[in-house]
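What follows is a set of structures for review.
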Structure I
Amino acid sequence: KMMNSAKENIGPINLGNPTELKILDLAKKIIKLTDSKSKIINRDLPLDDPIRRKPDISEAKKILNWNPKVDIDDGLKETIEYFKLQLK
């Protein structure tokens, strides 16, 4: 869609899920879904690290008529299954 859109729409467009999720919560989800025995190690954040990450997908909605279709849990499950197959 982007390639066929008007030339004045040139520039970055964020694609992602606008639902905010803590990295710790994401790590816990992945550990649970993979039955991993991994331990989470907390470290100090770099000074320039953003505290909040939430993509602004308004341009994707406006220009591309795009919205996320896969929620985080389903997306993680699909991604994990994909990599399990790749690693066999």
Structure II
Amino acid sequence: TVSSLIKTEPIGITDQPEFLNGALKISTSMQRDELNKLLKQIEDEMGRDREAPKFGPRIIDLDIVVWNTEIVDNDYYDRSFLRDAVDEVLSAS
């Protein structure tokens, strides 16, 4: 299941383009740390600069927000665009 995409203004470093955010739900036999490692590998292959500022521009940012039924990323509580995308995916399941 894939959420709608949401454009958001940058947080922190505001002199940069808007971000495009979304969420998707997958099933996997991988352990959480294995999946996270794979997501970081995908980011690297797509050109993610690990030396860039935390809130700076980025090509891609892949995070695990919910694992099974547990919220594992506190940004879910702090960022309404993330919560809205995740909730959309979860309600469609």
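Given a value of 8.4 for mean projected area of the Cα convex hull in nm², point me to the structure among I, II it was derived from. Working shown, then result.
Values: I: 8.4; II: 6.3.
The correct label is I.
In terms of relative contact order in percent (Cα under 8 Å, 6 or more apart), which of structures I, II is highest? Show your work: numbers first, answer last.
Working: I: 45; II: 35.
The maximum falls on structure I.
Any read-out appearing in this document is the output of simple, stated calculations on the displayed coordinates, not a laboratory observation. The model shown is predicted, which means the values in this text are computed figures rather than measured ones.
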